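Student: Alright, structures below, take your time with them.
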Structure I
Amino acid sequence: MTKRSSVTWQQKNLAQNGFEVETCDNGTDTMEWYRRSKEMGNPFQAVLMDLTVQGGMGGEEATSHLKKIDPDVKAIVSNGYHNVSIVGNYREHGFC
């Protein structure tokens, strides 16, 4: 499964379960969307963060920035690599 098809599958799965889904290509865009959404009074309930973003800011760094915008952000870690220590110790890295 490619990264794009994985995102599409996740989008469909979440939408079928009643969630409104927005996607971003990198952590920088995610921070901006999150900030704008919060300012408009329609904050995201949670963010699903991929740790590895080719050519952009990944989930761990982006989550640390999101916590500055909203200390109560619900960030969920996602990664295709099972041996990444962050996945096993997600709370220590700011994820829920």
Structure II
Amino acid sequence: MFVSLQFFITKLSVRSKKVKKLVTSVSALLLYKEELLMPVLKEERITQDEIYKAIREKGFSGTKNIDAIILETTRDITVIEKIENENSEAMKDVKHYH
């Protein structure tokens, strides 16, 4: 039964943007231009410690020189050193970005 329901919802989400928006998560901007977005961290239930861990894993010692940190739909955290183009296609679906 659950498999049928999942199949039906998946089929609907492919055909309808409203349904897709309702059932799929989106990436969220957690830091922009060296500034942590605290309301977003709280909304996404991410701690500052998790952000700092991701920063260290990418070889940085702090938020200086980091343009963006994104919480992906998989709950992975992506650190972007430099946004080359403010209208980048890769950033268009990130919540709280522009």
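Please treat every number below as a calculation from the coordinates, not as lab data. These numbers were taken from a predicted model, which means no experiment stands behind them. Cβ atoms are built from the backbone, for glycine too; each structure is taken alone.
Student: With distance in nm of label points 7 Å out along Cα→Cβ at positions 55 and 71 computed per structure, which member of I, II shows the largest figure?
Tutor: On the way: I: 3.8; II: 1.7.
Comparing I, II by distance in nm of label points 7 Å out along Cα→Cβ at positions 55 and 71, the maximum is at I.
Student: If helix-only ellipticity at 222 nm (-39500 (n - 2.57) for each DSSP H run of 4 or more, over all residues; to 500) computes to -11000, which of I, II did it come from? Don't skip to the end; give the middle numbers.
Tutor: On the way: I: -13000; II: -11000.
Attributed to the structure labelled II.
Student: Among the shown structures I, II, from which was the value 2.0 of distance in nm of label points 7 Å out along Cα→Cβ at positions 31 and 79 calculated? Walk me through the intermediate numbers first.
Tutor: Working: I: 2.0; II: 0.7.
Derived from the structure labelled I.
Student: Assuming 37, 31, 25 is Cα extents along the principal axes in Å as calculated from a single structure, say which of I, II it is. It would help to have the intermediate numbers written out before the result.
Tutor: Working: I: 37, 31, 25; II: 49, 28, 23.
The value was obtained from structure I.
Student: In addition: Who wins on relative contact order in percent (Cα under 8 Å, 6 or more apart) among I, II, i.e. which is largest? Let's see the in-between values first.
Tutor: On the way: I: 22; II: 28.
Largest one: structure II.
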